[in-house]
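Every number in this text was worked out from the coordinates using simple rules, so none of it is lab data. What you see is a predicted model; the values in this text were computed from it and never measured. Cβ atoms are built from the backbone, for glycine too; each structure is taken alone.
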Structure 1
């Protein structure tokens, strides 16, 4: 039962990292695009906008990310059981793919509108994928000892 709770904790830690990074990346991407349009955004405003997005966008985005990473990590675990190597890579790819699929499904569900403004261009989508990949790596790192215990037992 303790292993189950450790996996849940690792999943939630991965969700937290992915949400924070995803929101930070999206906010900075939007601010950068505003700057390209001629907006003068000082450091205080940049920090204020980022903090606002983390608390407000992060809570809603976190719901979607929690579901996406949960599904991705289950599939990643099944894949790892069959190939028996590359846990960090498998979970990183699973995390990045989960974010890509989630962004696509969110766009489809919300009348072909990108809900995450910072993921409307190739750079923004890439940064979101990176946040998911880092989240997947965090999950693999935090659950590595659980996998090692299972290998030692067999």
Structure 2
């Protein structure tokens, strides 16, 4: 089964593609969709949708795992929520099954501890996927952790 993990954002959306066959996991791709702050918000949201559609068409995942938004007071909260909505809509447009996980559940699934530090999550991702170097940037590595959570908890 092929999974896509998504770490939502407006400036950067992390994504990670993992194949899971008979218990073996293999990273196929990871990266970010990046938008420019100089663009209008509607242009940024459209770019996220279009780029995500291209990634989905290229890799044909069957299941999407998406991080649930963790509420906090920030000037970017509404923009991130809007980007997440566009991501969910785009995944739905491509008929993917969608799994959603809060940050603590992702940490628990990947490391065994819900309050793990970022480095612990990264090390677990690298170990599980037999990666010799850390996926860059952090948003891509986070997306792989989200995809792994989808695999573990589907």
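Tell me which of 1, 2 gives -30000 when you compute helix-only ellipticity at 222 nm (-39500 (n - 2.57) for each DSSP H run of 4 or more, over all residues; to 500). Matching structure: 1. A value of 0.15 for FRET efficiency 1/(1 + (r/R0)^6) of positions 42 and 146 (r between Cβ atoms, R0 = 35 Å, to 0.05), calculated from one of 1, 2, originates in structure 1. As an exercise: distance in nm of label points 7 Å out along Cα→Cβ at positions 2 and 66, calculated from one structure in 1, 2, equals 2.0. Which structure is it? Value 2.0 for distance in nm of label points 7 Å out along Cα→Cβ at positions 2 and 66 corresponds to 2 out of 1, 2.
Computing semi-axes √(5λ) of the Cα gyration tensor in Å, for residues 10-97 alone across structures 1, 2 gives 25, 15, 12 for structure 2. A value of 8.6 was derived for mean projected area of the Cα convex hull in nm²; which structure in 1, 2 was it taken from? Derived from the structure labelled 2. For the structures shown (1, 2), FRET efficiency 1/(1 + (r/R0)^6) of positions 114 and 130 (r between Cβ atoms, R0 = 30 Å, to 0.05) is largest in 1.
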